[in-house]
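Read-outs: derived from the displayed coordinates by stated rules, not from any lab. Small disclaimer: the values here were computed from a predicted structure and weren't measured. Cβ atoms are built from the backbone, for glycine too; each structure is taken alone.
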Structure I
Amino acid sequence: MKDAPIFRASPNTSPPFYGLEAGSLLELEPPTHTRLRALLTKAFVSRRIERLAPSIGQIADTLIDRFDGRSAIDLIEAFASPLAVRVIAELIGVPVSASQQLLDWSHRMVAMYTPGRTRAIEDAANTASQGFAAFLREVIADKRAAPADDLISGLITAEVEDGRLDRDELISLVVLLLNAGHEATVHQIGNAAKAILESGEDPTRLFADEVTAIATVEEALRFDPPLHLFERYALEPVELLDGSVLGRGDKVALLLGAANRDPAAYDEPDRFVPTRFLQRTAKAVTSFGGGIHFCIGAPLAPLEMTIALSRLFARYPGLRLNARAEYRNAWHFHGVERLELAVSDGF
């Protein structure tokens with residue numbers, strides 16, 4: 001079986017961006033997707049994720065220390081964004097000192113997914129793509145010479161029957177992991193904090209123990225996930241339940257956020273219920289997608305959120321919303337761009 005064709009048009013004005021995009025797992029189907037996913041899964045082992053827990057806690061504590069003496073903070077700028085990019089940088093194996101540059105490249109590239117983009121946005125994405133790829137070529141060369149316990153080193157050495165990754169494939173995978181691994185986490189930490197504070201629940205109670213904390217995070221992932229919309233293409237004709245037929249190449253908008261609010265799947269779907277998943281009887285959330293494109297970072301996101309929010313509310317249980325949340329205009333991403341919180345004295 002050959003790879004499925006790419007139906008999405010690639011403008012001639014954006015060759016560097018679409019050059020990276022062409023090797024993205026999001027754009028690929030079997031057999032290439034199967035080979036690359038197997039290599040990535042082999043490197044993205046659970047023990048590598050679990051070993052990040054102490055580091056996530058340390059990063060969170062360092063950022064929270066900076067709240068001392070302040071009357072208000074923007075949680076996204078002061079906490080969610082720097083935490084997410086530092087964690088994913090450490091996991092992948094790129095210098096944490098490059099975090100701000102990684103954020104800039106990522107924001108410029110993600111802007112390409114917004115409808116009505118301009119030539120200026122395309123030019124900025126191309127420049128970011130070129131800079132990102134050049135940066136990673138140097139990192140990969142260093143890792144080949146001196147491997148470490150990180151994802152890039154794991155990907156360099158991972159092997160399956162179909163062979164190793166070539167350099168362009170490796171760069172595309174790392175760009176995807178860095179962009180998706182921090183963008184979604186930033187939005188989810190902000191969305192979760194907003195939902196918790198608006199609910200009127202006592203945050204210290206919600207994160208008093210690991211079981212309750214995990215259930216709270218899962219409900220936050222259901223209630224307001226960072227990715228509400230995901231687009232795919234039909235690879236063959238398919239008839240839907242209502243009798244309508246999709247033809248080969250038809251675009252399908254998968255509304256993950258709507259599925260998470262389906263009244264047939266959840267009682268009171270529009271209400272934030274932190275205890276919903278304690279009994280494990282509720283339907284699993286669709287926030288990470290499904291099938292062969294199920295998010296490979298799914299084990300990391302809940303771990304990062306649980307540790308980050310637990311540390312945040314343990315130190316500052318009196319946090320409260322100080323202004324109306326501002327959402328970022330990013331099309332398929334749905335996340336708070338600014339979350340201003342009043343800071344009461346912490347412990």
Structure II
Amino acid sequence: MMREALVDLGAIEANVETLRRAVGGVRTMVIVKANGYGHGAAPAARAAVLGGADWLGVVDIDEALQLRSAGIDTPMLAWLHDPAQDFDEAVAARVDLGVSYLAQLDRVAAASGVAQVHLKVDTGLGRNGAAPRDWAAFFEAAAAHQRAGRIVVRGIFSHLAGAGMDGDAAQVLLFEDALAVAGSFGVEPELAHIAATGAALTLPGSRFDLVRLGIAAYGLSPFDDTHTTALGLIPAMRLSGTIVSVKRVTAGTGVSYGHDYVAPRDTTLALVPLGYADGIPRLGSGAGPVSINGITYTVAGRVAMDQVVVDVGDDAVAVGDRAIFFGDPATGVPSVGEWAEASGTINYEIVTRIGPRVTRRYTP
């Protein structure tokens with residue numbers, strides 16, 4: 001295939017098993033939003049469930065319904081909603097709904113059927129969730145809706161800012177205050193959850209009843225590359241392209257737009273059909289690593305929309321060879337983290353931006 005993301009589903013399954021052990025057996029929600037962080041939502045979800053995931057998490061109802069249509073019956077939470085969202089279909093499909101403010105709660109309670117909800121509180125991230133000044137009214141209304149049989153409050157949750165251990169610990173304490181306020185109105189749900197992968201691994205007091213596992217389920221660390229090996233995680237995606245052109249050029253030949261790169265000697269240029277339309281960061285121009293036949297080179301010149309050029313010197317490279325942009329570094333290829341560093345971004349962005357022209361292929 002000209003452009004391919006090879007996804008090892010066995011790696012996702014193994015990563016979830018590893019993480020479940022690391023968090024001491026607390027229930028786990030594996031996040032499969034954004035097309036499973038670029039890996040493919042339904043295949044990643046099935047692998048996560050095989051690894052022991054108790055829940056699946058997505059951002060919106062459309063993502064949840066796509067998984068239900070794929071036959072995935074695992075408990076599922078969706079938490080970001082269009083203000084005009086109709087909740088009837090989600091309730092019928094047994095999708096739990098994150099609710100962040102009073103008016104939204106009232107609309108969910110008005111949906112057909114009995115909605116299962118997780119009430120979200122803002123403990124310091126400054127995004128979705130009821131602010132502390134609104135907690136009493138929020139929980140009082142939730143209790144009234146629950147008594148009337150319109151909703152079941154399945155959970156209360158929040159999200160950490162990751163602004164340092166002290167900041168996260170302070171958020172955990174504020175979350176406990178929120179749970180106490182909820183309890184004062186008789187709202188005592190089955191699940192309290194605030195920790196994503198990072199806090200779940202480093203701040204045991206944040207685990208409560210459930211932790212949400214995101215990037216680490218795909219074998220990538222929420223910290224840095226060194227932690228990936230230490231945690232025993234296996235990167236699940238290998239991104240590669242077929243070399244479609246090889247040409248010999250003389251010293252002084254300019255390469256790609258703007259001639260930011262000029263061949264310093266007579267050399268061979270290999271052309272790979274992956275560009276920023278496929279998710280290769282343009283900021284990785286002249287810096288991103290590419291492995292061909294076991295040797296790692298650097299992208300020569302600017303990343304274009306559809307292609308990159310690699311200067312391979314005098315090495316033997318032929319049309320049809322594979323150029324691997326990233327994969328499991330244990331196999332000798334560049335890591336997602338190296339591409340993130342070369343592009344001034346984070347590993348999350350590198351994998352989630354892989355575009356639809358790239359064929360996903362799966363190994364069990």
Open item on the list: Among I, II, considering only distance in nm of label points 7 Å out along Cα→Cβ at positions 62 and 270, which has the greatest calculated value?
Closed with: I
Open item on the list: Starting from the value -15000: which structure in I, II was helix-only ellipticity at 222 nm (-39500 (n - 2.57) for each DSSP H run of 4 or more, over all residues; to 500) calculated from?
Closed with: I
Task: Test item: semi-axes √(5λ) of the Cα gyration tensor in Å, for residues 54-101 alone calculated as 21, 12, 8, pick one of I, II - done: I
Task: Computed 1.02 for Rg/Rh (Cα atoms, Kirkwood Rh), for residues 118-181 alone - originating structure among I, II - done: II
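Given that distance in nm of label points 7 Å out along Cα→Cβ at positions 30 and 246, derived from a single structure, equals 1.7, which label among I, II identifies that structure?
It must be structure I, since only it matches.
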Open item on the list: Quick check: 20.5, 62 is what I get for Rg and Dmax of the Cα atoms in Å, calculated from one of I, II. Which structure matches?
Closed with: I
Task: Comparison of I, II - label where mean count of other Cβ atoms within 10 Å over residues 38-45 is highest - done: II
Open item on the list: One of I, II was used to compute distance in nm of label points 7 Å out along Cα→Cβ at positions 78 and 254, and the result was 5.0. Which label is that?
Closed with: II
Open item on the list: Quick check for you: by distance in nm of label points 7 Å out along Cα→Cβ at positions 206 and 230, which of I, II is greatest?
Closed with: I
- [ ] Work out relative contact order in percent (Cα under 8 Å, 6 or more apart) for each of structures I, II, then name the structure with the largest result.
- [x] I
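Suppose Cα Rg over 2.2 N^0.38 Å, for residues 22-213 alone works out to 1.14; of I, II, which structure was it derived from?
Value 1.14 for Cα Rg over 2.2 N^0.38 Å, for residues 22-213 alone corresponds to I out of I, II.
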